[in-house]
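Novice: The next part holds the structures, each set out as structure tokens.
Coordinate-derived values only; no laboratory data. Everything numeric in this text was worked out from a predicted model, so none of it was measured. Cβ atoms are built from the backbone, for glycine too; each structure is taken alone.
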Structure P
Amino acid sequence: MIRRIGVLTSGGDAPGMNAAIRTVVRTAIHFGIEPYAIYRGYHGMIRGEIEPMSSRSVSGIIQRGGTVLKSARSQSFMTPEGRAKAVEQLKEHAIDAVVVIGGDGSFRGALELDKLGIKIIGIPGTIDNDIACTDYCIGFDTAVNTALDAVNKIRDTASSHERVYVIEVMGRHSGYIALYSGLAGGADAILIPEVPYRLDEVCTKLEEANAKGKTHSIIMVAEGAAGDPEAGRLPSDSPSVQVANYVQEKTGYETRMTILGHIQRGGAPTVNDRLLASRLAYHAMELLHQGKTGKMVGEADHKIKSWNLDYALAQEKQLDLEYYHLANILASI
């Protein structure tokens, strides 16, 4: 029987994490389970930064971005000694199970705890949306809407000055933000890690659009886009730097670059993220209450489901390239 749980957030923060924390705490209380906060992720777990929570502890946080539990990287947790210390702290605080809210790295840490006999449940929270077995992760909808808002505003000035704008968004290994915001924002080209590209082809597309009377363009670039090996790129250059320099040199069009950076992580979560976080967290607590652990929860086909965590981590999430194909069609007309 689980009498006391700990909840932590780890890795990059994502809008909606606070909504998930709120649901974990209040649902735990509903089931007669004592909720405890583990501050600063696995780093705080090792240091014993563990405190009891009440329903009032999570009052007024559902609309806030970031995470009230804080987040921190932990090199120590990557060692057997660090993980042993973490388990020791959990036992000292009589924590029976841990709810981990985060992305791939956070889940791999949870799996290590599972191997050491700690009951765990994972809730996917990452703006990259790159966790398998769930259609959407907490934070993605807010991040992509933040990126889209920036695209809309940059398009205004691009149109006014008749320029090409290269907009770089987050996504080291995943093109979800670039693809979704690019398609929704009417980008003329979208460059993502999942699809190789040639900048000569991008320039040709811009020149064809210009010949039809289009005087400004938007190019969306994921930060992890591989780059065009034939276009030349310094090791320190981001892909957007390469794209902007190459396009201006090749076409002669005035080109500007904007890197949105960590603005995509912040802000109040959207309705979709608040609802998703609440539903996922409630289902996670139901599983714990039923004694089911070693799992992650996710949304698939609009339903909340669960999978064994080791199975989920062994899968690779596939980007739906129909969106990419559609974006190319719409940009070529």
Structure Q
Amino acid sequence: MEYRAVGRTGLVVSVLGLGTMTWGRDTDDLDATDQLADFLEAGGTLIDTAASYGDGAAEEQLGKLIGTVAERSDLIIATKSGVGTRGGQAVVDASRGNLLASLDASLERLGTSWIDLWLVQAPDPHTPLAETLSALTMAVRSGRARYVGLSNHPAWTTAAAAAELRREGIELAGVEMEYSLLQRGIEREVIPAAAGMGFGVLAWSPLGRGVLTGKYRHSIPADSRAASAHLRGFVEPYLNSSAGAIVEAVATAADGLGVSPLAVALAWVRRAPQVASAIVGGRTAGQLRASLGAVDLELPEAIAEALSEVSAPHPAYPERF
């Protein structure tokens, strides 16, 4: 397992992170235990979770494994706050009060006194950015968070946040963003901002929400996310003809290299500039093992360039003037 610094900070993480979006809901205690044990055995350190995953159930499940399957010192825990439910409806609330209350609840569920990387999960149009950043500052100064960052925020907000936090003597360590051969939007502004401002990128869904594994090339498996009532909408945006062409290119490359499409898709993301870790997960331990087994593949330059060309986003004004 390779290890990389998150941006220009001293936070070092494994190049593959273990995602827990399905924990506490689709992933039972036995599979969660096996996943964490396999991940640690492979040299993994970064565990990604969120207060919103299963309304806290994922954090609770992880907390049960700390001290049994893993020592706290062996883990780099990243968790996110700011997204939740009220009256059965999803809400974004990045106010200082809500963020700090959510952080304290996460610490209790996880059974730890600190979070290695605490991120605001989504932009809140109703809360001033300065107020959101004040919560991050308070978390670092109180010792509840070692490093802080943002998730799913546009580049201008992230750059403004990085500049404001730096004036407070705190570095914005990283951003967690969707990034794969099927979603390359962050290349337009987020990755250049990361290079310029010095923060790192954690790539979520590097397998294109599972589509780049090739499992949906001919049908929708009954046990897949696309067949799940609560995850179908997550996968459907990439079940179209344009995504299908990219999936076929990945499958062709995989056949030529004698590896799986999953391995090719992961290798392409890992080689991207500013990416510190690609976050992978699965409902079962077997699905995770497929990703862990692909961690060492290095793509030949010609294949990487061909995949980049076939999946290239279409830049427009002002990126291309």
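Novice: Given a value of 0.20 for FRET efficiency 1/(1 + (r/R0)^6) of positions 36 and 188 (r between Cβ atoms, R0 = 41 Å, to 0.05), point me to the structure among P, Q it was derived from.
Specialist: Of the options listed, only P reproduces it.
Novice: For distance in nm of label points 7 Å out along Cα→Cβ at positions 76 and 308, which of P, Q scores largest?
Specialist: Largest value of distance in nm of label points 7 Å out along Cα→Cβ at positions 76 and 308: P.
Novice: Once relative contact order in percent (Cα under 8 Å, 6 or more apart) is calculated for all of P, Q, which comes out largest?
Specialist: P
Novice: A value of 3.5 was derived for distance in nm of label points 7 Å out along Cα→Cβ at positions 92 and 124; which structure in P, Q was it taken from?
Specialist: Answer for the origin of the read-out: P.
Novice: Now, a different point. Work out the source of 25.8 here, i.e. which of P, Q gives that when mean count of other Cβ atoms within 10 Å over residues 20-27 is computed.
Specialist: P
Novice: Can you spot which of P, Q the value -13500 was calculated from, given it is helix-only ellipticity at 222 nm (-39500 (n - 2.57) for each DSSP H run of 4 or more, over all residues; to 500)?
Specialist: Clearly, the read-out refers to P.
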